[in-house]
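See the structures that follow.
Read-outs: derived from the displayed coordinates by stated rules, not from any lab. Everything numeric here is computed off the predicted structure, so don't read it as measured data. Cβ atoms are built from the backbone, for glycine too; each structure is taken alone.
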Structure P
Amino acid sequence: MNTDALRGHMDALLLSVLEHDPLHGYAIIEALQERSGGALNVPTGTVYPALRRLEQAGYLASEWATVGGRKRRTYRLTSSGRTALAGERSAWREFAGAIGSVLEPRATR
């Protein structure tokens, strides 16, 4: 999938992937790919700056952890991040509904 198509949705995707468990950057990229059935192949140059921005906004917290024998920065959702994720989901449903109404209009009687 074209990364331009993801513009404006990356925050919601990252917050969603981190909703249940803390993950390090590469594991986040793998989760995006797995949960999308392979459709999302997001480059590290897109993910890591977004993670830092979300952390600065208070939606994520990070800490260093040893994963697989390597030190990695792991990210977890904060309570503010959970609130932001709920807002992102609501906005997505509204957006998807509006676009769906245009692309697949119901038959009028």
Structure Q
Amino acid sequence: MKETDIAPILAALGHSARLGIFRLLVRAGETGLNIGEIGRHTGLPASTLAHHLGALVQVGLVRQEKHGREVVNHAEILAVRNVLGTLIDECCIGVDVGQAEEVV
């Protein structure tokens, strides 16, 4: 993954409400939670919750499935594993202090 792909994901998780929603969905596992259930657990108003869920969906951290009139939200665990894997893949490989790296 490129830094330009990682940054929006980390930015989305950088907000405490979104991090809390994501962690809640991780704990819920494959069954996921509908918006009402998330609201009851977080205490967030519906409009605020919709805004934060939209941000998580946009960066690929949450997948939404429609079941009739109900929308079930699921954490995309693989997305976070990919981000974390990318961040630690180069652990301890060393840095050439004589050559600057391009940060994109």
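Some points to look at:
- Winner on distance in nm of label points 7 Å out along Cα→Cβ at positions 32 and 80 once structures P, Q are ranked, highest first: P
- Read-out distance in nm of label points 7 Å out along Cα→Cβ at positions 16 and 56, computed value 1.7, structure in P, Q: Q
- Which of P, Q yields 1.9 [distance in nm of label points 7 Å out along Cα→Cβ at positions 72 and 88, calculated]: P
- Value 62, calculated as volume of the Cα convex hull per residue in Å³, for residues 8-47 alone, assigned to which of P, Q: P
- Structure responsible for 30, with relative contact order in percent (Cα under 8 Å, 6 or more apart) calculated and labels P, Q on offer: Q
- Origin of the value 16.6, 60, where Rg and Dmax of the Cα atoms in Å was derived from one of P, Q: Q
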